[in-house]
Structure I
Amino acid sequence: MKKIVFISVFLFTVKLLFAQRTVRYDLYITDTTIYYSGKKTHGFAINGQIPAPTLYFTEGDTAEIYVHNQLSEESSIHWHGIILPNEQDGVPYLTTAPIKRKTTHLYKFPIVQNGTYWYHSHTKLQEQSGLYGAFVIYKKQKDTLPEYTMVLSDWTEERPREVHRSLHNANDWYAIKKGAVQSYGEAIKEGFFKSRITADWKRMLPMDVSDVYYDKFFVNGTAEKEEPGFKPGSKVRLRIVNGSSSTYFWLRYAGGKITVIANDGMDVVPVEVDRMIIAVAETYDVIVSIPDSLSYEFSATPEDRTKQASLWLGSGIKKLVQPMPKLKYFEGLKMMDNMMNMDGSMDDMGMQMSNQAMDMNRVMYPEITGLSGRQKKQGVKDKAPEDIVTLNYSMLKSPVKTTLREGTWKTLHFKLTGNMNRYLWTLDNKTISEADKILIKKGENIRIVLENASMMRHPMHLHGHFFRVLNGAGDYSPLKNTLDIMPMETDTIEFAATESGDWFFHCHILYHMMSGMGRIFEYENSPPNPQIPDPGYALRKVYQDDRGWHPMLHASFETNGMDGELMLSNKRNKISTEWRLGYDVMNDYESETHFSRYLGKQQFWNAYIGADFRNHGMSSSVDAKKSSLDYRQVACIGVQYILPLFITADLRLDHTGKVRFQLMREDIPVTKRLRLGAMVNTDMEYMIGARYIVTKYFSLSTHYDSDMKWGAGITFIY
């Protein structure tokens, strides 16, 4: 009997040792007020933290995560890079039910991998407001090396929806704040006036490497983080998550080389570099050494080099990383001039770039190419370019074979396309809502060829899968879930179709995704998703993101009258009303209302239909008959085209048979803040004006036109 009891106890103990462990977390999403630099701003927090608390698991665990949505709106959590059942992925209405306001949702899935990952909201723009955190999975045999998890992020004191609206309305306030306007005056000073004119001739907006101006950049919620506990002579494993919404970061270390040991959670053969750039949504594991009794800076500098965030490792006197010099924007503009065609398309000039091996932005890096021409003319001593080893994907190699199983292959080609003039981001010139789902079959091998035909980087993320990056490493090609595709690159990835259901594939720059840059992969013959009871309704909800309308208002209050425009636009259409109201003469007004449809890949064309009402001081119908230039009430149709130099040509026909042709250009950048505008048409109307930008919404303005003559005042732009 004792023997039986002993055997039973032994077997029970063994069962406990090898049983799957369930790890539970409770996450509370709250609406909060945040104070940075004494300013009160709005944000979201999880368990009172921005970023959210790091979740820790061990490979083989079962995750049981209760998300309590205490907001007054829907929310969601996506487990970025985690292999899990489709209905647990966390994309609201696509894979998982949204977490309704004041409700709790349970995510439960097995942990079948290890590495550094993260999680974030996938509902509208909530991620920008603070809903993100690290997700760390340890190997069963845990590494004994000391480690630190750092979540990088960007923070704006504006509401994210206001950022999104501003981008769609081509407000250049962010460029002003970053010093990236590239006005005609600055071009003349720098010796790049020809490049600036050429860019305008080709209808190409000034060069920039990021879209948004951010007030702060963070390491774990603060601009500077000190970790003095690491001892001299020790090595530290840094688990780095780029949880930003649209910022790439340069990573550098004052204590010496950076050894990269993992990317997107997957181990790679260690490689030493001097610096590296981490794309939006990527994760890297690196090892750094602490040489002696100093505090060494590990810096994260945004790609536009406006500010930085720092982690200090060790104790003692601080040793800083050399600040990154300002980008040479006009060098980038000149490079773009050579690659841009007149139809708005880009030409890679036969360079066949891939895997970040050739950095298109290199021409703008003073630390690589030397000082700018203006600096040299001013007598600034030029230093020899540093011999800097920068990480690129060609240097990554998996420690194990990653070749796919034998089977049938399906190859997909996507061209990454964009329209910076109207902030439209697409694949093959179609947004998510304009394209069909991409059908794939379970058991296939999928190869995707991605050609970036834009001048922006795009971090493309595939949910629920890891893909091989064909980078020249053959059988040992690295595995990733997010691929940074640099301007004009063509990259190839491949993965085994082993899942079921619908999976999102999209650019992880939040504002690009919300503007339509992505696709949905649908496994054929997948069983119904219990979390999506009405697939048709749910898909319409997914499509709402890039179908949004964006308002804009331009109103000038000057001594000679008031004029302005109210506009509501989406990716293909615009509804607008222009008005002019004189003060000196009774019944002096004009209003034009149009519905427009944008046409063409670059949307240089738009066709419109509308009405024009005008009364220039006329007091009776008898007077009105004197001149149609002074009095009219007409319906009209027309077409507009953006000519070289950003001149808008407008040809219209009204229902009386009268034709009008007009040329206009607005917002000519003379200096960083001074803008000019002019208009002339065949009705013998003309206008010339200027405004000086004071804030994002407020300018000092003056103009002269043929009807209201000269005036000065203020202009409000929203």
Structure II
Amino acid sequence: MKLQDIPAMIARELGIRPAQAEATVELLDAGNTLPFIARYRKEATGDLDEDKIRSLEERLQYLRNVAKRQEEILASIESQGKLTPELTAAIEGAQKLQELEDLYLPYRPKKRTRAQIAREKGLEPLAERMLAQTDPASADRLALTTEFINPELGVENAESALAGARDIVAEVVAERADLRALLRRETWKSAAISTSLAVPEAEAPDFLTYREYREPINHMPSHRILAVNRGETKKALKVHFEIPQEALIATILKQVQKSPSLWSQDLADAVQDSCKRLLFPSMEREIRSALTENAEKQAISLFGRNLRQLLLIPPLAGHTVLGLDPGYRTGCKAAIVNPQGTVLATAVFYLTHSESQRQSAAKQMLELIRRHQVSLAAIGNGTASYETEEFLAGLIRDHELTLHYVIANEAGASVYSASKLAKDELPDLDVSLRGAVSIARRVQDPLAELVKIEPKAIGVGQYQHDVDQKELLQALDGVVESAVNHVGVDLNTASVELLRHVAGIQGPVAKNIVAWRDANGRFSRRKELLKIPRLGPAAFVQCAGFLRVADATDPLDNTPVHPESYALAEALLERLGFKKADLRCREKLSQLQTAIQSIDVASLAAELGAGEPTLRDILSALVKPGRDPREDLPLPVTRKNIVKLDDLLPGAIVKGTVHNVTDFGAFVDIGVKINGLLHRSELSNKPFRHPLDIVSVGDVIEVMILNVDASRNRIGLSLKQAQKNQSLSAGK
């Protein structure tokens, strides 16, 4: 594989034009960030979206690794004096690392094996004679072996020579790339995994599903693979890799044995030994490793997609929020924050202890709500959440408060509370109260608050603690970066944690931005970023378009328009009869929006000498300066009254918020103590590949209650039944 051929290969794989792949590779190699390329280099990439560019980047890295490994393998085999034109062509033609390693296996330096010991005894010519299979079946097998007897080398008799030769044949068979590829294909088709409990049932309650479990490996979904792996790691499960050994041995022997010969039985014995001692164990390790790797990739991808949706949940802005971090023994921690996130008051309420403490808590909470004019409460969804919700709903009812509340995902709040960042942000607060502040702020602006928490601590995936942590961190960092740059960041209010996810800005530069802001006051223009230490022109190009300056000297600084396109934006405004100052006037913006609707973008792009994608983006940005793209999404559901599990009846239609999406369905918060399960079989009557094709974290949906099992705290839900019910009602 030649490096210059890689872009064309990627283009074929992704179904894009070679020119698009080549241009994107050049941009990546030049150090441009993925969000910047996707947003501001659309003409160069042919308007590739961010997902396509990310896939291209991943394949580029993989294929370059393949090319590098090809060079290493060729050099190694050549140094051994064993490189042939045919082998060179095979290695250069390989496009997968697995293919390369199969080809390299016979030449890889290895520990002293049985075959190597046999070679040292001079038995390789005998093994080659066996493999050649040219001796007629009528020949004297033992007589032909006599010349290899050498007591000094440890070959005492003919049988000893034959055994050594078979060891060599077994290794040759195990290292043939074509046979490994054949066995790999057949194993994937026919293998299965079965499990049994390794401990008494009482000691493995989480793995009872797998006490008598068996499933073909080509049907196993990723969550079951990871569950089996976890059970094996915890020594709760015995895992068995089942393959039709005799059938696979026959398949391999058919490829090795060309025709009946003097050595037919020796070859059959050698192939059986090769399969059972070398190939089958190797293939089991390889395939189980591949199963795990694929399952981890799926889990990481699922976590990433869920995390992105969670980060993009619309903010409930403009509220003074009461954040409640529920608890039993230590009480319910509370914090009131104003619309800007400043802490106004904190308290601890004991809601589940004595009646006198409960009454005291009601009096104190009511006084705080009224004094600070709290308009929204956020209740963490952890321990004692239901009791806290019941208490607050009663307070709202008894005192006719206008207050609404939401149930907030508190995952990661305790991690944040104990972090250095929380200590720096809230130095005067006890660690137990910082979680309540985080819960309050994360409903005001989920993105700004959740970026302060290690992504894997936000519980919106499956088995995130069982996957490769380095790959998980890398993938989730990419998701956070994508979400932050999609929304844009207010340069004058953003935290260090938010800024460091902006394209082109690293942690030290983010700290320098905040330090400059603290020392000099608000930014009035984007160009002032060039005064920041370690933020040079190249970094400015990458980050400027994603940073907003409200009330800036230049109105374009509060839009996604990149500074390099300001001249084009001004020419566009002039062409439409407007000025930059008009972007501050609501009436003028309405007129501008009307004018834009009648534009022929293609003709105008040609007239102004601009690319159509860039021009469309500029037009979209001009009509809504300072716009938050999350505004287009439905707001989270707020409540005033609590619903009890006993109130739920099968057949009822209820509204809920999707809390998490997994391979097997989704968990939906419908306002009771537990989340209901929306199994994938109840998602849609139309075909789909994954539950994420139907629902996403944060979606507000109407579902039908299928069943309620109060003893096991389980609720079954159906989206397709609810939709069918709605269709029937509409028909009437």
Structure III
Amino acid sequence: MNVLKKNFKVLFLAIAVSIASCSFTTKEFNDPDKDKLLIDLITFVLQKGHYNPKDMNDEFSKNVYDNFLEGMDPLKRYFLTSDIEDFSQYQYELDDQIKVKDLTFFNLVYTRYNKRLEDVKKIYPEVLEIPFDYYKDEEINVDYEEVPYTTSRKELKERWRKQLKFSTISNYYDLIEDNGMNVKNNDKEITSEPKEPKSLKEIEEESRESSKTSLDEYFNFVDDLERKDYFAIFLNILVEEFDPHTNYFAPTQRDRFDMQMSGKLEGIGARLQKKNDYIKIVEVISGGPAWRGEHVEVGDQIMKVRQEDEKEAVSVVGMRLDDAVKLIKGPKGTKVTLTLKRVDGSIEDETIVRDVVELEETYAKSTLINKDGKNFGLINLPQFYFDMDNYKERNAASDVKKEIIRLKKEGMEGLIIDLRNNGGGSLRTAVEMAGLFIKEGPVVQVASSGSKKEVLKDRDKGIEWEGPLVILVNELSASASEILAAAMQDYKRAIIIGSKQSYGKGTVQNLLDLNQWLRKNDMGDMGALKLTTQKFYRVNGGSTQLEGVKSDVVMPDRYSYIDIGERDYDNPLPYDKIDAADYDVWNGYIDYEETIKKSNARMAKSEQLKLIDENARWIKTRRDENTVTLNYIDYKADIEQRKEETKKFDAIDEYDNKLSYKSLPYEIKLMKQDTTLTEKRKRWHKALSKDIYVEEAVHVLEDLTISNIKNSKIVIVKD
């Protein structure tokens, strides 16, 4: 999720200075071999600056060994068992090799990989020369972790045959559907519409040719890769053994990261992550093209990419993330078609018009909700943003404050802060935003390696909103979102509604330029290291790491039973606790616990939530299926069955919560000059009208009763 921007820069500065001071007095980086210099420099910075540095021992070595081989060949379609036997002598030696800058293991794997790559370039055209028999009963296991390496070229070719048939059968199915044909059974009897469709033979040939074109494109990308690209993979495997958010950025990757953080990157407006051989959407950026299209979701996997001026799509399965991004991003106004494997396992094409992220849609926006003559406010916050050049110019906390003031003028009786899908951002804004709802006190505790914890406090005694407060979260609410939600929960200031738990990222990263530690550098840019330097804790002493924030009222959603969030990564930092801070529980409610009980009772009776939960379980079942048929009749039947099964879940999107939504007066004035804004708000209000989570939030606001006795009791909470 987004890197938290620390408001007190002195903490980051202290870390950087301490490393730098040590490096210039006790360490020299002067190896003439750039790869060895990078190993030396990165491991030194990791040991000195990481929040929880790991011992480089045999266990560490084995993990790096396993992960590097998986990273190089996740589908086990290059290396043979004989290669693995050659590699295995180093599985417990890498820690020692790294310490002395010995690259024997990397060099061996890199050289052997290139040899196998050349073999495969001959294999796949041979396979695709022969027609596939789509009516033969066979299947493929796509749980590649459980699949053994092949022992010979013959076995390897057979593996490629099955994998290519697996990727090509979807082309075959699509072409048949596009030609209006219906293959009824194994005797290949067909009915057709239009009058002169292509024959099955022509379709089969075209489907193979499409796969070959895609692979040709893929290997063209591979041919452009250099040793330094593969070494960057090795370095990332090494640093990610410390934790999943510590990453090495080669110079080009760092430039792209800087552009993403500044919001100037044109493309589809989604953050991507490569896991195994697949590229997954891990964040849909508010205001971006993918977000505006409403058809791309977190968890979707990108299988193919097709440009608007090209007939064939290019498979990105197995492709480096950087190379896939080059295909996906592009100039504003151009179109790109993504073949997506949805969260529920279905495969669909989605065409997106590339554009820049609309900054206004990344900012806080509000609406007035009317129910039975009462007005409630909802503020949607996509991220905890701030102006990097002038914090006071614009930031999430000041914008939310403005929206609260506007909502109060309209007679708001209760407030909902919607943090669903909010990946975080500025810590300072989270602390200041918490201060809008409490008199004063600690908001979050920050711990750095080897140093005393710091308690970040709201020091403003003013309260902008004293009325009932609900915060909506889901599995994608992370970092700063979790800090705000956790603080409001610990103070018993707000009731948290949403997923069983939020994302669970309780760490902060600092981007360090590796060049700063070199006195003389004749080897060019060394890149940067994104380093985990701190950990956050709630005011009650618990960490948000892994555990996230557990909702007071749990409502299922489509992600309820699938792995998503910090716990889905390898090597996350553990959950732990520290001493609680001194804070006063808010005593403004007289029925806080009773309101939560009432809400949970309503949720237990909701037919809509039962359907959502059933859908979530169905998605989990489908995603756990690792065996796929390669028989067309069965393949098509499975697709049709999925379509039929999903019909019952259409009611989820047809739900009406019977609430009315209205933009605030200042926005209504803006709409007179901006018809686009009018359409955006109509779309938002339509989505809110189908939202059972917002409906329940309003019920909770109705149930919460504000005490007329203020500050009648002070509760001191200590560990």
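Can you spot which of I, II, III the value -3000 was calculated from, given it is helix-only ellipticity at 222 nm (-39500 (n - 2.57) for each DSSP H run of 4 or more, over all residues; to 500)? Don't skip to the end; give the middle numbers.
Numbers: I: -3000; II: -15000; III: -13000.
Source structure for this number: I.
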A value of 83, 46, 33 was computed for Cα extents along the principal axes in Å, for residues 445-700 alone; which of I, II, III is the source structure? I
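Each reported figure results from applying straightforward, stated rules to the coordinates on display, with no laboratory input. The shown structure was predicted, so the numbers you read here are calculated from the model rather than taken from an experiment.
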